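Participant: Alright, structures below, take your time with them.
Computed from the coordinates by the stated procedures, all read-outs in this text should not be read as laboratory data. Fair warning: this is a prediction, and the values are worked out from it, not measured in the lab. Cβ atoms are built from the backbone, for glycine too; each structure is taken alone.
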Structure P
Amino acid sequence: MMYEQKMAITKEVQAPQRILIVRGSGAHYTIDAKLMQEKLGIPTINIATDGPIGLDVILPRVANVIKKGDILI
């Protein structure tokens, strides 16, 4: 899924608490957000990026979608 689509989904999902997976390509391909959401009962969105990008680049790009109460992985 494209990065822009992932950002749009984070803006659509309104909940008091969400799990946002904010990592690089390892999480992009290996973390199953749907399964996490089913097991934990908390909306979970995998906004991990594909490629060797560090958190110094990733975090500023997602800062505008992080809300109080969100859990970042």
Structure Q
Amino acid sequence: MLKAPKKGFGISLREWFKDESFNSKLEMNLSKVKQILDNSAIENILKENNSGAKDNGNFIWGLIMLDKSLKL
């Protein structure tokens, strides 16, 4: 164990973004991105994640970070 390679820890973004209480926060945190990107594509990504069809947690996190960096 002392000689094991260093490992990070995973964050379950998929589960965070699937939580019902997070949906309103997602809408607020994606408001600027939705002004410049295709809303139907974003909604599809969110639905896929919520249904468990696809793990889009990292992509959603990227959208939130993009939204925060935009100055519209």
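Participant: Compute mean count of other Cβ atoms within 10 Å over residues 39-46 for each of P, Q and report the one that scores greatest.
Facilitator: Working: P: 16.1; Q: 13.2.
By mean count of other Cβ atoms within 10 Å over residues 39-46, the leading structure of P, Q is P.
Participant: Assuming 43 is relative contact order in percent (Cα under 8 Å, 6 or more apart) as calculated from a single structure, say which of P, Q it is. Kindly include the intermediate steps, with their values, before the conclusion.
Facilitator: Details: P: 43; Q: 40.
Comparing all candidates, it corresponds to P.
Participant: Now for a separate question. Ranked on distance in nm of label points 7 Å out along Cα→Cβ at positions 31 and 47, which label among P, Q comes first with the largest value? Walk me through the numbers on the way to the answer.
Facilitator: Details: P: 1.2; Q: 2.5.
With respect to distance in nm of label points 7 Å out along Cα→Cβ at positions 31 and 47, the highest-scoring structure among P, Q is Q.
Participant: Hey, another quick one. 14.9, 50 is what came out when Rg and Dmax of the Cα atoms in Å was calculated for one structure; which of P, Q is it? Write out the running numbers ahead of the final one.
Facilitator: Working: P: 11.4, 31; Q: 14.9, 50.
Clearly, the read-out refers to Q.
Participant: One of P, Q was used to compute helix-only ellipticity at 222 nm (-39500 (n - 2.57) for each DSSP H run of 4 or more, over all residues; to 500), and the result was -12000. Which label is that? Don't jump to the answer; show the numbers that get you there.
Facilitator: Numbers: P: -12000; Q: -16500.
Checking each candidate, the match is P.
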